[in-house]
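Enquirer: Take a look at these structures.
What follows is calculated from the coordinates using simple rules that are stated; it is not laboratory data. Just so you know, these numbers come straight off a predicted model, no measurement behind them. Cβ atoms are built from the backbone, for glycine too; each structure is taken alone.
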Structure P
Amino acid sequence: MRAAVTPTNRLVPRPNEGIWPGLATPPHSPARARIAEVLFRRAVRTLNVQVVFPGGERIGAGGPDSPVMRIVRPQAFFHRLGANSKIGFGEAYMVGDWTSTRPADLLTPFAATLSTLIPPALQRLGRRYVEARQPTEEINTVEGSRENIHRHYDLSNELFATFLDETMSYSAAWFADGSDDLADAQRRKIDGILDMAHVRAGQHILEIGTGWGGLAIRAAQRGARVTTLTISAEQAKLAEQRLAAAGVADRVQVLLRDYREAQGSYDAVVSVEMVEAVGAQYWPTYFAALDRLLKPGGRVGLQAITMPHDRMMAARGDYTWIHKYVFPGGLIPSVEAIERNLADHTTLHVAERRSLGYDYARTLAHWRRNFQSRWETVARLGFDETFRRLWDFYLAYCEAGFRVGYLDVFQFSLQRRPY
């Protein structure tokens with residue numbers, strides 16, 4: 001049986017709880033800390049950054065205009081890296097062991113060389129003896145998925161409203177040439193994925209992953225009838241309010257239901273950046289559901305964050321900072337993994353695709369600027385300084401990944417194979 005989530009075992013506190021059990025100091029190992037320092041110094045030696053230690057020592061290949069990483073507490077920093085590099089680097093930022101005024105710029109050169117920072121032999125040794133593995137309680141069963149989604153998406157609707165645009169879209173935007181308007185780019189993205197699914201007036205479409213209702217609103221405005229599924233109670237509540245305010249509540253049904261529990265047959269199915277939360281174990285079930293729920297002749301509009309296949313395979317089962325503090329149970333698929341699952345478990349194939357990877361970097365930059373400029377609003381909701389550093393690192397870390405192509409995001413149009 002899953003443990004009940006209480007303020008004492010929740011890794012990211014809800015507003016005004018003020019408890020951070022995940023940041024407990026890991027067991028101290030001087031030997032691992034020394035190894036971590038050697039590897040870190042070797043890694044940054046050729047990067048376009050400046051790393052500054054107390055006392056004035058500087059390392060890195062960066063010049064005067066390069067991003068600066070200030071190590072505030074070297075002993076604590078290397079201790080956390082030595083205990084678990086995938087988690088310790090981010091935790092050290094959360095507690096102030098290191099800081100930077102330009103975290104996205106700083107993390108970009110790190111992301112570009114992520115797979116080569118640690119020699120392969122030591123990576124294998126680390127996976128066996130040091131690095132944490134995904135907890136079994138975060139596996140995406142029906143019950144496990146609800147808890148994983150609750151930990152992030154139910155933090156506070158007001159929190160997300162402070163940094164998202166008016167459409168409340170929490171996924172990659174698609175910017176038109178010459179425009180930097182986030183709301184316009186999100187509306188363009190929504191229309192883009194609806195077009196990928198060939199959504200037209202008079203159709204009944206299924207959305208897997210409601211978010212806060214932005215796509216359902218637009219689909220209804222285009223004349224479709226929408227059934228939309230979510231397992232976030234907080235998102236469902238606000239989505240229904242927004243649907244009513246937009247005057248389309250009579251055309252949209254919001255259901256608190258897992259995709260595995262979905263029934264019916266639909267003219268089109270749309271799912272935006274939800275597959276990343278499914279977990280590799282359940283990808284066959286997820287893609288089979290898309291196929292099962294789609295009427296003959298229909299199309300699926302799928303938007304998915306992706307990573308290169310070799311990196312995805314290396315990361316399977318790893319437990320990283322993102323898993324621990326942001327997206328428990330998640331795994332970003334590769335394009336190859338998506339195509340293999342479609343071939344092995346469905347009658348669908350990719351008929352069309354477009355990449356929005358660089359647009360996602362721009363989207364994240366907008367979100368981080370909004371979050372920073374409206375921090376006082378967030379603080380009044382009851383979130384503390386540790387949360388501020390967590391969210392700043394999370395948004396900067398993701399932006400860096402999309403900047404260098406370590407991450408991408410695609411809109412796919414899926415249709416049934418002609419044979």
Structure Q
Amino acid sequence: MRKVSLILFGAVIGASAAGMALQPRAFFGSVAEAAGAADTYRQLNLFGDVFERVRADYVEKPDDAKLVESAINGMLSGLDPHSSYMDAKAFKEMRTNTDGEFGGLGIKVQMFENAIRVEGAIDDTPAARAGIRAKDVITKLDGEPVDGLSLEQAVDKMRGPVNTPITLTIQREGQEKPLEVKIVRDKIKLDSVKWELAGDDIGYIRVSQFNATTFEGLSKAIDQISDKAGDKLKGYVVDLRNNPGGLLDQAIAVSDAFLERGEIVSTRGRNPDESQRFNARSGDLAKGKPVIVLINGGSASASEIVAGALQDQKRATILGTRSFGKGSVQTIIPLGTAGAIRLTTARYYTPSGKSIQAKGIMPDIEVGQDIPDDVKGKDETKGEAGLKGHLKNGEQEQSGSSAYIPPERKDDKQLNYAFDLMHGIQSNANFPPQNKTSAN
């Protein structure tokens with residue numbers, strides 16, 4: 001780990017030094033290269049001069065660590081919108097989200113009128129077993145008032161090692177006296193996959209993100225839908241709308257779940273020898289049943305890998321609106337106790353060789369939503385092409401579309417269209433449609 005950290009932090013200085021020590025002829029091979037190295041050293045000296053001047057003359061004594069963190073942040077954010085520095089706390093939170101589990105209570109909370117209000121308890125968790133209800137207001141944690149805490153601070157206090165206790169003081173509607181509830185923390189899984197049987201013949205699978213448990217959740221969902229529907233099952237609708245992405249390996253596994261063979265995605269880094277291709281393995285968990293994938297302007301990154309793979313391999317019909325257009329891969333590089341950096345290290349390409357960077361996935365069937373007047377103008381995402389400093393595609397850029405999903409199923413035009421389409425499919429022979437169409 002330390003070696004990685006040294007390489008990263010010393011990238012500007014160390015790269016020149018390594019070139020000189022290992023390849024002296026190449027380093028001095030041209031006047032231009034030598035001049036470039038000298039210019040790099042001048043810039044680093046400039047940084048040191050500015051740093052010392054700020055430390056010595058700023059109106060208040062600055063925090064040296066924060067100055068360095070800000071400098072690192074500036075360096076990384078200047079590369080592209082997705083490269084950044086994470087301090088130790090942010091790195092821990094990121095790992096919690098991608099691992100898909102943490103030590104906690106299993107309650108959903110939000111800030112409401114300067115109080116922490118329970119939105120609900122997740123089934124079969126310590127909070128649910130302790131009788132925590134929606135609309136309960138948490139006033140104290142282990143006897144300490146939550147007044148003045150941010151939502152993030154309160155959540156941090158409720159999370160902790162498995163098998164450790166915490167006492168919640170709760171004000172409940174209809175009861176004058178507050179309740180004190182002692183709860184022992186347990187392992188909580190962040191379910192990224194939910195499913196239901198629509199009618200009695202269509203499997204609806206909602207994938208909200210790609211964390212470490214996503215493929216496992218998808219596999220279970222397909223098995224349970226198949227068992228429940230039996231011979232009536234017509235196919236699957238996989239909802240990736242407003243899914244911001246996540247882990248690359250999970251996107252590959254989810255794509256592979258519906259494919260028997262063929263390429264899923266390729267990644268190409270700065271150097272040709274860093275290119276990778278990922279292919280499907282035999283075994284279609286859906287057993288050839290038709291698949292419709294829903295996307296919109298909030299579908300990004302890993303979601304676009306899945307949609308692009310199933311579209312190019314003619315395995316699914318993609319329905320909705322143009323996706324976000326994030327066609328780059330970020331690598332998380334730990335820096336010991338100092339946190340980590342998120343660094344863009346590659347672009348990814350769909351099986352047909354297309355880069356969706358700043359372009360997005362265009363659906364086979366374009367279906368918009370009926371946007372309420374109070375939402376119009378607020379539903380459009382910038383898309384990757386609208387982000388300052390984004391990686392260029394080299395082709396015509398256009399990404400981002402509406403990310404609106406109606407709160408009521410009956411008003412969800414895209415989902416209802418998908419169900420109607422699935423009912424109209426008579427055989428796999430004419431599925432998916434080969435021509436792009438629009439349904440308004």
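Enquirer: Have a look at P, Q and say which one yields -13500 for helix-only ellipticity at 222 nm (-39500 (n - 2.57) for each DSSP H run of 4 or more, over all residues; to 500), as calculated.
Expert: Matching structure: P.
Enquirer: Of structures P, Q, which gives 2.4 when distance in nm of label points 7 Å out along Cα→Cβ at positions 166 and 334 is computed from the coordinates?
Expert: Clearly, the read-out refers to Q.
Enquirer: When mean count of other Cβ atoms within 10 Å over residues 182-189 is calculated, the result is 20.5; to which of the structures P, Q does this value belong? All intermediate terms of the calculation are to be shown ahead of the outcome.
Expert: On the way: P: 20.5; Q: 16.9.
Among P, Q, the structure yielding 20.5 for mean count of other Cβ atoms within 10 Å over residues 182-189 is P.
Enquirer: To test your reading of the models, identify which of P, Q gives 1.15 for Cα Rg over 2.2 N^0.38 Å when calculated.
Expert: Details: P: 1.00; Q: 1.15.
Working through the options, I get structure Q.
Enquirer: Comparing structures P, Q by mean count of other Cβ atoms within 10 Å over residues 190-197, which one has the largest value? All intermediate terms of the calculation are to be shown ahead of the outcome.
Expert: Numbers: P: 22.0; Q: 18.0.
Ranking P, Q on mean count of other Cβ atoms within 10 Å over residues 190-197, first place is P.
Enquirer: Figure out for me which of the structures P, Q the number 2.1 belongs to, where distance in nm of label points 7 Å out along Cα→Cβ at positions 206 and 374 was derived from the coordinates.
Expert: Working: P: 3.4; Q: 2.1.
Going through each structure in turn, the value belongs to Q.
Enquirer: For structures P, Q, which has the highest computed value of relative contact order in percent (Cα under 8 Å, 6 or more apart)? Working shown, then result.
Expert: Details: P: 18; Q: 13.
The maximum falls on structure P.
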